[in-house]
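Asks: Down below are the structures I want you to see.
Only the coordinates and a few stated rules stand behind these numbers; no lab work does. Quick caveat, the model's predicted, so the values are computed rather than measured.
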Structure 1
Amino acid sequence: MAQFDPRYATPAYPARTSGAVDEGLRSYMLGVYNYMAAGVALTGIAAYLTWSLAVSGGQLTPFGQALYHSPLQYVVMLAPLGFVFFLSFRAERMSVGAAQLTFWLFAAVMGVSLSSIFLVFTGQSITQIFFVTAATFGALSLWGYTTKRDISGWGSFLFMGLVGIILASLVNLFLQSSALQFAVSAIGVLVFAGLTAYDTQRIKDGYYMVAGNAELAAKSAIMGALSLYLDFINMFMMLLNLFGQRD
């Protein structure tokens, strides 16, 4: 199910800034991408290590039984959402170090939550879909960064699509409909593709609101990385549901 991000509950669209992109912006965006990439890498490592501990000889270990077949699974499932809400509402009052630590903890917990994909899909298909997602994400983010077109108007439409995905996913927890799951995944790919470009432009425009304040810029970079991280992970999961080879 898509990870809901409170950012989209009250979308705000900063004004576009014209003129040449300066060195400060390039450094800021590089920091955003570095945080995001490191978060994805940490999630992958945490997911693989968790799966390695949960499965031995093709069978679930006691740890795996507790993680995937006990009430603990719901705690693990909802924990990343708690981190997203916490960061979204407390980042401004946190120190840069605390915001960084929270982001890394979130990425690690997300890895634990996603470790179950190794039980469902083959390792080869997970790897293939990851690289497809990375290439797609990179192209869309580059377009969002370089386009001269103002795409801030996409925000409301994408937010409605995100809400629809969340509601349909919740309904499908009870229906267990493969057709509905396919529809959710297909629409989800489009929504998170749009959010990747939209968020990139929003983060770029937002730099001019924090330039000159090192602490605010650092925390803004972390929150920007969180936005792109969520776009990447959700796009990956939607593509995996569509095209992943089941084990």
Structure 2
Amino acid sequence: MCLLIVLARTHGDFPLVVGANRDELLERPAVAMAVLRDANPRVVGGRDELAGGTWLAVNDAGVVAGLTNRPATKDPAKRSRGELPIALASHTSARAAVDALASELRPSDYNPAWLLVGDRDSLFAVDMTGTDNPTVDALGPGIHILENRALGEPSPKVDHVRSLLAGIEDLDADALVDRLRTVLADHHVPEGATPTRRGDGDGEPIPAEVKAACVHTERYGTRWSGIVTVPGPADAAPVLRYADGPPCRSQWRGAPVET
């Protein structure tokens, strides 16, 4: 996952709204939608067919968890980062999810990643780039945007996406979803987004085009896009809409996340 947009307790109808793009190698096999945990709570999301995890997980209690990876050399001996959203969404509240993760999992067992996990009442940022313990921070109401770097780190991509979201909190439900679709499909490469390299600066070049919301390069690009709306009433099911491919040209599907 390379872009997560979270509206936390900013909209009258939806205390949690999540927009997400998954950027990945075009050849990597994946399933756009699957049941990731058939228990209580029930967890759904896309599934990576190579490692078996996911980039975004949603459960029927209204917990949503997504991750972004740090562009670095990957250690294949470590556990899949895709396990982490499923582990978080296996709880009925975001607070219980981060408490369990902090006590049970070690960042050094995984390649570096960052996560956002929220529900109707709270939102947390999780940093899995250290060694011994995850760093968990509670986030207040507002619009929070995460790309492939630490939350709050200077980012032309985040700044551009935030500018596209101006006034979104005041839109009705349909217009809110339409705006998020438009933002997720945006191809503008913001000023200041320069090519970089993976790892410590001597790895494979990363083109500036990956700093667009919707990415298109020869071998790599936006493979999946999703929008989750979690309604206020606790007995109302979250709705997950998704596009199996770039959101600029793929058909959107969606359904309530129910038991």
Structure 3
Amino acid sequence: MNFDAFTSRPAYTQGAGRADIDLGLRRYMLSVYNYMAVGLGVTGVVAYAAVATGFYQQIAGTPLIWLVMLAPILPVLFLSARIDRISFSTAQAVFWGYAGLMGLSLAGLLLVYTGTSVARTFFISAGTFAAMSAYGYSTGRDLARLGSFLMMGLIGIVLASLVNIFIGSSALQFAVSVIGVLVFTGLTAYDTQRIKQVYLAGGYGADMAKTALMGALTLYLDFINLFVMLLQLTGERRDR
């Protein structure tokens, strides 16, 4: 019987362990992508329903629109701060609620851009996301340094977007959109690798379901922001 050079365990035991981890990792990542996909579905259905029923149009010209735009921040902050202290069912309910609030806040895009350009941009975003997530999952390169650089870019995007609310510069908006596409494309790969590493580091115990849900939230945010930035760059407006 052959033994590994660094441990006293039989080689076949280590091989079986690696196989178990690979199978568990695939199941874990599949649950992450499933949660994310269902979340995107909820967002899309709510956005369409809000426009089709006229609800969004009714609140668009009132102060309530600011509440709608800012409300999605609260569930993210809640999950980030309380995920270790709440039940999985509560975390799941907050996640679905967040996806619905995002759908309501993004419903205005369906009024600004044509349905064809929204659909086209969605599929482009999906293809880009899939390619970069696959790269982040499979690459042996450590993307931690890239992640630090991308986070600085993300902070710059947030600050520039806030400034542009007041100055309304089309040139600045174009620059933010271009940089945003690059940042969220890179973050998709970085976050996928980080989600994988959390599992391999032992984050797959009793809280595996909540860990997967938080991973789905991260990738959901990457996808939504990538989609919005691309739509601002390539979307066809209805008033043209």
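Asks: Determine which structure produced the value 30 for relative contact order in percent (Cα under 8 Å, 6 or more apart), calculated from the coordinates; the candidates are 1, 2, 3.
Replies: 3
Asks: Of the structures labelled 1, 2, 3, one was used to calculate Rg and Dmax of the Cα atoms in Å, giving 20.5, 76. Name it.
Replies: 3
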